[in-house]
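Since every read-out is calculated from the coordinates, none of them should be taken as a lab result. Everything numeric in this text was worked out from a predicted model, so none of it was measured. Cβ atoms are built from the backbone, for glycine too; each structure is taken alone.
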Structure 1
Amino acid sequence: MSMSTSERLAYRRAWLSLLLYPVTFVAAFVVGEGLLYLYGYPAHDDGLPPWWAVLGAALPAVLVFAVPAALAWLFAARAGHEDVHRARLPAYVASALAVAFVLQNLAAYLLSR
């Protein structure tokens, strides 16, 4: 069975939500670096900030970066139930990008110690 018009629109919006990643990448960078600066640890300082400051800056930054994934899941859920895996594909891709972002930043912090 094919998708209805509203399901096709939701599926298209799920894919289009991935276009927000460049914007949320920049926003997450600004949020993370800004919070570290507010905690008293400038971005280009020689010292490494403590774990609590990194965690306090990273969690909001990850939430900002994950907005496209949340939108993709929302629209994928509205995209229909006939072909679930096809409807959820944009959400899977968005989630994979968000997880890769977290793992890359975690590895960068742990390897710089």
Structure 2
Amino acid sequence: MITLLVLAAANGGIIAFLPEESAAFDIIEFAAGLVMLILITSWCYYDAVQRQIPLSRGMRVWLVLFFAVAFPIYLFKSRGFGGFRGLAHAAVFLCAMVGTLFLAGVSCSFMGSFFGVIE
């Protein structure tokens, strides 16, 4: 979880210095999204191993290709009605990631313009 927050902060700091129309901006956004997807999918795999719940090959594919649908299904499959609590925690964590990304971007943008790096 800490890794995802650090990644969000780094992403916010990096994109503050790039123009939105650049190819580097698109590549960094894609790479950050891919790393986040890999980390969250890995968490699902290790959570299934820890809970001794078989994670089928189809579910692993769904987690990669259709994460927004497969993640809640996995939570309800592994936790029953506790999946609601898991989804609530995931939503709060997503808000924390977006907030971290925003604050890192704004603070880097402010510091960049203060020191004359960003015009």
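Using mean count of other Cβ atoms within 10 Å over residues 6-13 as the calculated read-out, with 15.9 as its value, let me know the right label among 1, 2.
Computed on structure 1.
Supply the structure label, taken from 1, 2, corresponding to distance in nm of label points 7 Å out along Cα→Cβ at positions 30 and 54 with the calculated value 3.7.
Values: 1: 2.5; 2: 3.7.
That value comes from structure 2.
Given a computed value of 54, 27, 20 for Cα extents along the principal axes in Å, which structure among 1, 2 does it belong to?
Here the read-out was taken from 2.
For FRET efficiency 1/(1 + (r/R0)^6) of positions 46 and 94 (r between Cβ atoms, R0 = 30 Å, to 0.05), find whichever of 1, 2 sits highest and give me its label.
Once FRET efficiency 1/(1 + (r/R0)^6) of positions 46 and 94 (r between Cβ atoms, R0 = 30 Å, to 0.05) is tallied for 1, 2, the winner is 2.
Looking just at relative contact order in percent (Cα under 8 Å, 6 or more apart), which of the labels 1, 2 belongs to the structure with the highest value? Write down the numbers at each step before the final one.
Numbers: 1: 36; 2: 43.
Comparing 1, 2, the top value of relative contact order in percent (Cα under 8 Å, 6 or more apart) belongs to 2.
Given a value of 1.4 for distance in nm of label points 7 Å out along Cα→Cβ at positions 70 and 102, point me to the structure among 1, 2 it was derived from.
The structure behind it is 1.
For helix-only ellipticity at 222 nm (-39500 (n - 2.57) for each DSSP H run of 4 or more, over all residues; to 500), the calculated result is -28000, so let me know which of 1, 2 that is.
2
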